[in-house]
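Below you'll find a set of structures to go through.
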Structure I
Amino acid sequence: MVNLTQDQQRDFEAAAFRRLLQHLRERTDVQNIDLMNLAGFCRNCLSNWYRDAAQETGIELSKEEAREIVYGMPYAEWQAKYQAEASPEQKAAFERSRPADH
């Protein structure tokens, strides 16, 4: 395994996170429920983790501010443009694998 400095590791992780956000912003066809059902996390989870990280350093972000950072726009706008009604199958799969915090 390659030895990275802490700064390199942080920079590479930040770059990978930015790329993930860009990918998710481009893949508006992928619904949050699909992400939850397949991977156990979604865009909202990412925004919560981002908010948690900010709070650990003493920076307060609202839920909406964190979501806007992840979605690249206000959450309500993203929902209106891209969120589809979940199918009964998607809802059933979510209930079977639903994490405790959702």
Structure II
Amino acid sequence: MKYRIALTKRAESQMDEAREWWSEHRSGDQAARWFSGFSDSLFSLQEHPERFPLADENDEFPYEIRELYFGLGSRPTHRAVYTIHFDVVVVLSIRHTSQDRLTPTDL
């Protein structure tokens, strides 16, 4: 089964903000590589999205949330928090790994 990928407006905005940060604090080339690599990782969720673990915050939500970590180097810098709804993977949030835990009010 192949899943559709849908990013919430919040997740799209967070991804754009992270790309801008990379561009301002690193380089435009690195920002482009980060954005492209993370996008590819998100679209890899089309196949077996349940292969990634439940998020630490899962018990605080009325539905299952999972997380995918991504970074350009050996250490991840960001994570995508998502849920699977029938045949759609809904990316709820893109967060830096140093950010506090996600709460239902964040969404």
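All of the numbers you see were taken from the coordinates with simple rules; none came from a lab. Computed from a predicted structure; not experimentally measured. Cβ atoms are built from the backbone, for glycine too; each structure is taken alone.
Tell me which of I, II gives 14.5 when you compute mean count of other Cβ atoms within 10 Å over residues 3-10.
II
Among the shown structures I, II, from which was the value 13.8 of mean count of other Cβ atoms within 10 Å over residues 43-50 calculated?
Values: I: 18.2; II: 13.8.
The value was obtained from structure II.
Who wins on distance in nm of label points 7 Å out along Cα→Cβ at positions 11 and 35 among I, II, i.e. which is largest?
On the way: I: 2.7; II: 1.8.
Checked I, II; max of distance in nm of label points 7 Å out along Cα→Cβ at positions 11 and 35 sits with I.
With helix-only ellipticity at 222 nm (-39500 (n - 2.57) for each DSSP H run of 4 or more, over all residues; to 500) derived from the coordinates and found to be -21000, which of I, II does the value describe?
I
Taking 2.0 as the value of distance in nm of label points 7 Å out along Cα→Cβ at positions 27 and 83 derived from one of the structures shown (I, II), identify that structure.
Going label by label, the one that fits is I.
Thinking of I, II, which structure, once FRET efficiency 1/(1 + (r/R0)^6) of positions 19 and 91 (r between Cβ atoms, R0 = 30 Å, to 0.05) is computed, gives back 0.50?
Going label by label, the one that fits is I.
Thinking of I, II, which structure, once Rg/Rh (Cα atoms, Kirkwood Rh) is computed, gives back 0.96?
The structure behind it is II.
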